[in-house]
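Given below, in the form of structure tokens, are the structures.
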Structure P
Amino acid sequence: MGKFWSRLATRLDTAGAKNRMQAFASGWPAKNFDDIRFFRTSKVQYRYRERGQGQTIVFSADPPVTLEAYDALLDLYSSHFRVVVIELPAMGFSATSGEYRFGWRETNDDLKLFLEEVAGPQAILAFSCVASLAAVDIAVRYPALVSKLVLMQAGDVAAFARWKAGRDPKGILAKPFVGQFVMSRIAPKRMGDWFDLVVGNRERLPHFCGCAQESFEHGALWSLASAYQLYIDPDIQLGRPKQSILAIWGEADGSHPTENRESAKQLSENVHYVALSGIGHFPELEAPAQVLKLILDFLGRE
């Protein structure tokens, strides 16, 4: 019964889908950069940036971060890869239809459609935080799409259950309707506190806050309550990928309990784990050159 009400409550985050998709595809979110693209499935209108040639590497923007924060990464990485950065469903400016319900398998299968048509086969998935679970699931069930995994702030299912409990200790976001309503009211205010908690490289803090604030002023989405209620499910059965994994952990991330730090090692027998001191929740954005070197070394090691 709980999931029934949560699915019903997601309509608070997906209402006005048609108008929102049109506004995003024709307004500021579409015109902010020359490399902005959109891709439409039956449930999601994905917003992404693409630059460079060669081996495709796909990054997932971790909300409230939007594509606006990726200039430095795209400038640097596009000399080595074809870089694709995607905003996840109902996050940033990836608007969803009224039929989307934030389900675990539903979301991952929709992302798979994007990867098939945009990224192509044998891409490197460089997904962050909760989205790392999607990357692992897609790598297991659709192995032809994924050559390697580069995961930031990743862990096993138990790690994200701990993370979820720590970020919502009173269970407010976990309550259908209440969570969606509260998140819609506090998101812009919570954004600054979130960055202050998780960013290790303090020089980057004004940049992250400024980019996110501008995006929120133009209608960016952060449907965290719906994701808490339906996507981050402690009953998820996660397979073990055959692809090798580079797991990068920013030690200055204040959002994860200490016991989560090496939990990515539980994902597979083939995990190369690297911890970065002074770096927080967004290693690829806080230290893009350092992370690029780690990725290139990882690929050369194969």
Structure Q
Amino acid sequence: MCILIEITKKIKGQSLFNEPLSKYTSWKVGGPADIFFIPQSRNDLSDFLKSNHDKPITWLGNGTNILVRDGGIRGAVIATKKFLNEIKKEEHNACRVEVGASCMDLALFAEKNELGPAAFFSGIPGSIGGALVMNAGSFGHETWDFVDSVEVIDEEGVIHNLNRKDFKVSYRTVKCPFPLWFVSCLMKFSESETTTKSELKEYRDQRLKTQPLNEDTCGSVFKNPEKGHAGALIERAGLKGHRIGGCSISNKHANFIVNEGSATSKNIEDLIKHVQKAVKKKHNIDLETEVRILGED
């Protein structure tokens, strides 16, 4: 820890020590990060990585789709939400999106600038960075369907520009050519389609009707298996409303776990394991988590 503190003294940007990550996750749970670093520029980010001395690095956007364990995260957490959050139109059918921008921000930008089809991004609760990492999708579309190229940074703080073909992309999975983190992406859309206010309203209304958007969740917890939908399998296993500690399976959509106000990370992880065991017993299907589980017990 002493070494990490000395590193941050020489680098611009805000550094917080033993910062509770429950303040930054949509589930409102999670132990402390040794260092919580908020860069102010790409140079800050590069300098921090160059000086890191092999300490583990975790990137955090909007804090959705992750479960940080109660013991927290060792090393450094780099927060992108307040820094890498710009969206700029580059061509008549393309825009440059930084990873800290929310998916909803992109959907609204696309509507304003007559780009599309991008309304589906309004159904993804996290940031563009998270969407790139896991090829997030909704309403029949996936993030990487529209990625033309990406700007990334490596472990030495060097920025590279890569093409989509440099990555192996599949359902909720992206394999990178070397250890890297995303900084921005260039997205290209159809020249014949646009995102409309009516589409955004339709998707919003559908989500409000079917998902617990006004409660503390992380978004979808499990990936859909090849046969069927995770939510339907969980519901048929009789688990809607099932509770462990301060969390429960949503009564509105069974692929959501709700923090009812007093949940710990362990409560949520225990409920995840319980769902996997019950679905395996009922349907003989192994549910894989869509949510990433990070940190120490």
Structure R
Amino acid sequence: MSTPRSTLRAVVGTVFAVDETATHDGPGLRMTVYLKGCPLRCVWCHSPESQAPEPEIVWYATRCQRCGACVEACPQQIRSFSGDGADPAACELCERCVEACSSQAVEVKGQLLTAGELADRALRLKPFYVHGGGVTLTGGEPTFQPEFCLAALTLLHEGGLHTALETTGLCRPAVLDSLRPVCDLFLFDLKHADDALHRRDTGVSNERILANLAHLTASGAEVLVRVPCIPGHNDDPATIKAIARTAAACGVRQISLLPYNPATPGKYAWLNRDYPLGRREPQSRDQMEHLEALAAAAGLQVVR
């Protein structure tokens, strides 16, 4: 028995950002929806604000006037972003610091949104997305909120929009099975083929991830493997060869290699955290073309 539409519309998710004009998260012009929560702890994580499942306060240093209004507004006198020893973890998320900040330097990352609200927002913009674009759910790890993913993708799919899900692949196989009928494309992030290296860089084994990848391709789902290439971690030829061969062995036909994003460290300052990798430079176009050639040699079609 199918779930009533009213029930699907009422399912609530925690979303930390929505980009209505994305061009890098699936084909065409897309709405990309970023969900909170992730079971991995990649040392290079591009979205540290996505890791925790609950909403949290972030601080933009470049906007801050250092007026102290946020500290004065905090009933616990704990909210400070100047590195003076205040404990942001004690924040009760009353948002008084947000209200007190005239320069919009303080913001809550993570708002509750129903699947119906998301679908309505996307369908109002349907004329922009129907010509080769669509909607992508990403994170964090969107399957960390499986009920919301299923409800949102179902409503979007029924509304005639192309749907995509970007996933780390770390979830129960049953979750992917439930999403497959309403997900037109799985953007499957693959960081390492070697389990020990995967544990080192993400904190978890890739055993279930690879099993889920093989399961998805065997089920007939459209899958594009995406590899975030991180300098000094997985962008050497041997590692890319291993990833490509493993993906091909799992039945994957397409792969996309993503160059390092040097803007990543700035996001850690939002949360009063240090970026673990320090300064890294993105790969040159020649380097990326060499790695792409290695992936193609494994029998995969390289998608840019």
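Read-outs throughout are calculated quantities, based only on the coordinates presented, and are distinct from any laboratory measurement. Please read all numbers here as calculations on a predicted model, not as lab measurements. Cβ atoms are built from the backbone, for glycine too; each structure is taken alone.
Observations
- Structure responsible for 0.25, with FRET efficiency 1/(1 + (r/R0)^6) of positions 97 and 137 (r between Cβ atoms, R0 = 25 Å, to 0.05) calculated and labels P, Q, R on offer: R
- Comparison of P, Q, R - label where FRET efficiency 1/(1 + (r/R0)^6) of positions 41 and 121 (r between Cβ atoms, R0 = 30 Å, to 0.05) is highest: P
- Origin of the value -7500, where helix-only ellipticity at 222 nm (-39500 (n - 2.57) for each DSSP H run of 4 or more, over all residues; to 500) was derived from one of P, Q, R: Q
- Per Kirkwood radius over Cα pairs in Å, for residues 57-200 alone, the highest-valued of structures P, Q, R: R
- Identity of the structure behind 33, 26, 17 (criterion: semi-axes √(5λ) of the Cα gyration tensor in Å, calculated), options P, Q, R: R
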